[in-house]
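Multiple structures follow.
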Structure I
């Protein structure tokens with residue numbers, strides 16, 4: 001698979017997540033997806049990924065991510081993004097504050113046969129925490 005297809009898959013995947021629609025995620029992710037999220041234990045497997053996203057949706061009303069910059073190779077997609085939402089539920093052990101938050105980050109996704117197999121996600125945790133204090 002090529003860079004253009006990987007970008008297309010990544011864009012469709014991000015669009016679905018922004019609609020909070022996880023119904024097509026088997027098209028985007030391998031069953032053994034592995035996500036390394038800065039500051040947390042890795043999420044391994046499709047079900048773990050889905051649970052992570054449901055956790056995000058329940059903790060952050062109106063959770064939305066804008067891809068500000070992205071590029072791809074034949075087996076990687078790198079994205080610089082900005083996420084927003086309203087802290088309406090527990091997030092990483094922190095009770096809801098009702099505050100609107102905005103935080104940036106970078107992610108790197110390894111693609112294999114048109115689907116993400118492994119990812120490394122680096123949100124600006126310091127910015128997030130400072131907004132919730």
Structure II
């Protein structure tokens with residue numbers, strides 16, 4: 001639907017979105033509201049949303065796209081309406097391979113254990 005809208009194709013969609021007081025959440029840096037940045041942001045959102053809908057099925061692109069999507073939705077959570085972004089982000093887990101998730105969990109667990117062991121041995125030496 002966004003591709004049918006002139007503001008998205010012209011790159012002016014974010015200009016209008018960030019001018020609506022009803023959608024504002026927190027103040028934005030002034031450089032973000034520069035017309036060139038808003039135009040690039042509008043077009044980037046189109047490309048990323050298309051990629052997340054189509055290219056996320058290609059394993060080689062999946063994690064890069066999910067990371068970019070995470071950044072996009074965290075930015076939207078900060079700058080615009082809260083809560084909706086978490087609904088979208090919660091669906092990202094469906095695209096993560098169970099083995100990759102297990103490896104990541106084990107890696108985090110080992111790092112936490114190592115940090116506790118290091119802090120525990122440091123407190124004993126005092």
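FYI, it's all coordinate maths here, none of it is from the lab. Just so we're clear, the structure is a prediction, and the values are computed from it rather than from any experiment. Cβ atoms are built from the backbone, for glycine too; each structure is taken alone.
Listed values, structure above:
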quantity: Origin of the derived value 2.1 (distance in nm of label points 7 Å out along Cα→Cβ at positions 15 and 31; candidates I, II); calculated: II
quantity: Source structure (of I, II) for distance in nm of label points 7 Å out along Cα→Cβ at positions 39 and 71, computed value 2.2; calculated: II
quantity: At a computed 65, 37, 24 (Cα extents along the principal axes in Å), which of I, II; calculated: II
quantity: Among I, II, structure where mean count of other Cβ atoms within 10 Å over residues 23-30 as derived comes to 15.4; calculated: I
quantity: Label whose coordinates, when helix-only ellipticity at 222 nm (-39500 (n - 2.57) for each DSSP H run of 4 or more, over all residues; to 500) is calculated, return -22000 (choices I, II); calculated: II
quantity: Origin of the derived value 26 (relative contact order in percent (Cα under 8 Å, 6 or more apart); candidates I, II); calculated: I
